[in-house]
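Novice: Pasting the structures in now, so scroll down.
Only the coordinates and a few stated rules stand behind these numbers; no lab work does. As the structure is a prediction and not an experimental result, all values here were calculated from the model. Cβ atoms are built from the backbone, for glycine too; each structure is taken alone.
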Structure P
Amino acid sequence: MRLTRSWQVLILSLLTAATLLLLTIRPEKEPVLRSLAPSPVMVSATVRVNLFPEAHVSGHLQTARRVWLRFEVEGAVAERLVEPGQSLAAGDALFSLADQDYRDAMIQAQAEWQQAQENLERDRKLLKFAERSRKLQEEEVARLNSLGERSLASKTRLGDSSALLAQRQSAEARLRASVITGPQRVASRKAALDRAQRNLDRTVLRAPFAGRVNQVLLEAGDYAGRNEKVLELVSTQLDFFAQVRGSVARALSLGQQVTVIVSDRSWQATVTAVQPDPDPATFTHAIRLRMPDAETRAGAAALALLPLQPVNNVLVVPVTAVLLEEGGAFVFRVQDAHLQRVKVQLGARVEQQQVITAGIEAGEQVVVRDVAALSDGQAVIVEALQAVSPGAR
């Protein structure tokens, strides 16, 4: 039977579709594994070194001394001699009070002291006269006793002489007691005079140290009470102040020289205070470093480079050689042109050097860069790196 043209076209289309389907679902060729080319890696030998670490501590500059000055006496302010911002030398006058009452008290105390001195000198002279008079009277009584009791007149004269001798002895005893206690009375009057003089001097408030006036609270005519704040004085000397952890505090000693950087300028500062007992809230220690006189920027932020305890004869690798993964630390050791991933124990980190306490030995070759992209057993091409150890000597 002869097919029509339409049937021929249909059959041809079905055959074409079947051919395409077979080509689509045919199995692929088995993949052929190819070995990867060895990767170049930068390696360095592990070494033992002495490390001299330092802590970089941020802080600020503040005045070394800041004090509120007060009058130790009271009175009306007679004169105000300073203004905020004024520079002063030690001993410069700041305020003065009306001092007439204190001056009168000093004059009175001086007069009483001089009177006590004169009284003592008078009593000393009178005591000499009393001693001489008493001796003469004793001689008279002895003479009358030697005459016996031959007459009533002798007995009367003896009784009168004995009574007069008792009076002489009593007067001598009083003068002697006055002379003995006289120096104490003079000293008491002298102490009162000195106190009056000090109170008079205290009517002028003076700067206890060189510095600058920061605040002034009184004007002329105001009444200044005893121990009332009058003026705030700050020193021109600056200190670096910061809080540091215990390991840093223990490494510092008083008088030690350290570097402080302020606005890209370095200064040599002196350790003047290290708090031995930490703050109970922050567990940090306060430190103060005395800045050179040339640094005057109070309140400026600063950075101190504080040396820590040296670490001697430790095994180190660059920080970039350590892979932190799966809760552990690893390095890649090169053995026969292949990598071995080795778990290590880490010690302290000093700048870009990592101390290794266990896992590898000195002299072994380890990869120092791009360790995150490496795998255990990988073939590598070694490129040596001469490591430089910052902070090591």
Structure Q
Amino acid sequence: MHPSDCQVTVIGGGAVGAAAAYFLANAGYREVQLLESGALGSATTGQAAGLLGQSRTTLERTKLAMASAKFFRNFEVDLGHTADWRETGSLRIAMSAPAIAELRSIAAIASAAGLDVHLIEAAQVQELCPTLEDVSSISLALWVPSDGYVQPNSLVNAYIAAAKDLGVNVCTHTSVLDVEITDGAVSGVVTNRGRISTKLLINAAGPWAGALARKSGIELPIVPVLHEYFVTEPQAGWHSGLPNLRIPEIAIYARGEGRGILCGGFERNGTSIDPTEVDVGTALPDTPNWEVLGQFAEQFKRFVPSVVDAGILTAFHGWPGFTPDGRFIVGPVAGIKGYVMAAGCNAHGVSGSAGLAKHLVESLSAQVSPYVESLSPNRFIPRTWQWSSARNQAQAICENYYPMPSLPQ
């Protein structure tokens, strides 16, 4: 489609932008248009593992994840399009006393949120996931039957189809060159395919969201941080219906992908990009770090020794945007009417897209909850922080995504 004048322009065709377009249209916003510089879901979203874990360390985040899971579960029935949701359940594994204490705390929060969870022993873990070859180091695990995962590209396509049903105009291969601000308000967007008039702009540009914001004089600490995983060739017993696995003490997650093993993690020595050196449309590094991926395999062999001998079918890596406090950046920007952020997803862009989009709609309403208010971009405006420290803090959020002490090697 060709871009045209509209009331609402969403910039970014990943999971967050696609969800934003649908939820805004569904909330009654008219003349909604989504712009994506390449193909839909072709950047960070397309590199995501798609895991959705509902049990979190806070009540608010637990409820947000539960809302996303419920939405994905009912997507096809409610909207007529499939998001390819796989409700496999998940196992969060503890190997030490601190991890056991964390599991019990998370289980208590889950119960308070109304989420069905169970603390189980190693033997039950192996029953639920028989491909775990060695469970001797498992002290306890948290079983969440209603967890699962989505295939990111399927999710984006489902959002887009549902948005188009509501009249949203979707324009791919349309790069935003500048945002026009007139008398303190958004008035238009300049693209490689011409200028369009718009009154409400949603910046959902993923790792480029900060760079796009800077074009309008808005400084926000959105830091691209490397995240990687690999998928093996087919392995005996593995399939896509096995539970998702999370092992915080070694910062690893895994699940079945087809007949292979998908295994990734959060490197304790992370890699980030100076956000001030990222411009809109900048190509981010596109080479996997095989040393890091090898470390993930070495860690996972505690449970599946054969993984180190498995052939690698493919490797994925992306640059999700992290923030110094680990929270989304959602809502209107003070001082520029009509400029709204939906970014800084901290590797929750796919799994948290539905909940984030709901928060986005709420942030534009007359009644905003304290939690959604806490996600406002205005917590970083005016800039009292330093770019170097903000980058270090954001990278640390990724490095400590599973905030557990590492086990001895």
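Novice: Going by FRET efficiency 1/(1 + (r/R0)^6) of positions 114 and 314 (r between Cβ atoms, R0 = 30 Å, to 0.05), which of structures P, Q comes out largest?
Specialist: Once FRET efficiency 1/(1 + (r/R0)^6) of positions 114 and 314 (r between Cβ atoms, R0 = 30 Å, to 0.05) is worked out for each structure, Q has the highest.
Novice: Let me ask something else about it. 2.38 is what came out when Cα Rg over 2.2 N^0.38 Å was calculated for one structure; which of P, Q is it? If you can, show how the numbers build up before the last one.
Specialist: Details: P: 2.38; Q: 0.96.
So the calculation was done on P.
Novice: Among P, Q, considering only FRET efficiency 1/(1 + (r/R0)^6) of positions 138 and 266 (r between Cβ atoms, R0 = 41 Å, to 0.05), which has the greatest calculated value?
Specialist: Going through P, Q one by one, FRET efficiency 1/(1 + (r/R0)^6) of positions 138 and 266 (r between Cβ atoms, R0 = 41 Å, to 0.05) peaks for structure Q.
Novice: Figure out for me which of the structures P, Q the number 0.05 belongs to, where FRET efficiency 1/(1 + (r/R0)^6) of positions 122 and 258 (r between Cβ atoms, R0 = 41 Å, to 0.05) was derived from the coordinates.
Specialist: The correct label is P.
Novice: As an exercise: relative contact order in percent (Cα under 8 Å, 6 or more apart), calculated from one structure in P, Q, equals 28. Which structure is it? Working shown, then result.
Specialist: Numbers: P: 28; Q: 22.
Considering all the candidates, the number was obtained from P.
Novice: For mean count of other Cβ atoms within 10 Å over residues 162-169, which of the structures P, Q scores highest?
Specialist: Comparing P, Q by mean count of other Cβ atoms within 10 Å over residues 162-169, the maximum is at Q.
Novice: For which of P, Q does mean count of other Cβ atoms within 10 Å over residues 50-57, calculated from the coordinates, equal 21.4?
Specialist: Of the structures listed, the value fits Q.
Novice: Quick one: mean count of other Cβ atoms within 10 Å over residues 282-289 came out at 11.5 when computed from one of P, Q, so which one is it?
Specialist: Derived from the structure labelled Q.
Novice: A value of -8500 was computed for helix-only ellipticity at 222 nm (-39500 (n - 2.57) for each DSSP H run of 4 or more, over all residues; to 500); which of P, Q is the source structure?
Specialist: Of the options listed, only Q reproduces it.
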